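Structures given as structure tokens follow.
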Structure I
Amino acid sequence: MKVLDKTLEKRVRSVSKKLGLPEQEVVHRAVATYLENMEDLGLLQRELSAWDALSAETMRIHAL
């Protein structure tokens with residue numbers, strides 16, 4: 001399965017050389033970090049939605 005395009009392959013190779021890590025380790029860490037960030041973003045979005053709902057309910061109660 002081909003995952004990276006030529007540009008990303010070059011970037012991975014460059015970072016691998018600069019950090020002295022195997023290319024596979026660079027890719028693994030990048031993907032793991034990205035997925036963790038996406039999960040954190042999902043949690044944040046759910047929390048903000050809950051705050052919006054609570055705020056709207058509070059405003060509705062106190063507006064009466």
Structure II
Amino acid sequence: MEATVLIDELHVTVRVPVGLPETDINAVRRTLAADEFTAKLRQAVRDVAEAFPDLVFAQVSLTR
């Protein structure tokens with residue numbers, strides 16, 4: 001494996017309105033934890049990174 005160095009980290013913040021019912025909050029949490037959501041987010045990040053030629057040498061990953 002080729003050695004790499006971390007040069008940046010980006011974070012996604014998800015907020016819900018104050019007072020949202022617990023059932024709705026739990027639904028949001030379940031969605032965020034779902035494999036399908038993670039896969040689609042990972043693909044979106046990959047698609048965006050590929051649109052920028054300067055990132056051709058960068059390894060971009062998505063983790064939880």
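Laboratory data are not the source of any read-out in this text; all were calculated from the coordinates shown. Because the structure is predicted, anything quoted here is derived from the model rather than measured. Cβ atoms are built from the backbone, for glycine too; each structure is taken alone.
Of the structures labelled I, II, which one yields -14000 when helix-only ellipticity at 222 nm (-39500 (n - 2.57) for each DSSP H run of 4 or more, over all residues; to 500) is computed from its coordinates?
II
Any idea which of I, II comes out highest on distance in nm of label points 7 Å out along Cα→Cβ at positions 31 and 47?
Checked I, II; max of distance in nm of label points 7 Å out along Cα→Cβ at positions 31 and 47 sits with I.
If you rank structures I, II by FRET efficiency 1/(1 + (r/R0)^6) of positions 7 and 55 (r between Cβ atoms, R0 = 30 Å, to 0.05), which sits at the top with the largest value?
Once FRET efficiency 1/(1 + (r/R0)^6) of positions 7 and 55 (r between Cβ atoms, R0 = 30 Å, to 0.05) is worked out for each structure, II has the highest.
Thinking only about mean projected area of the Cα convex hull in nm², which of I, II has the largest value?
Numbers: I: 6.7; II: 6.0.
Between I, II, the highest calculated value is found for I.
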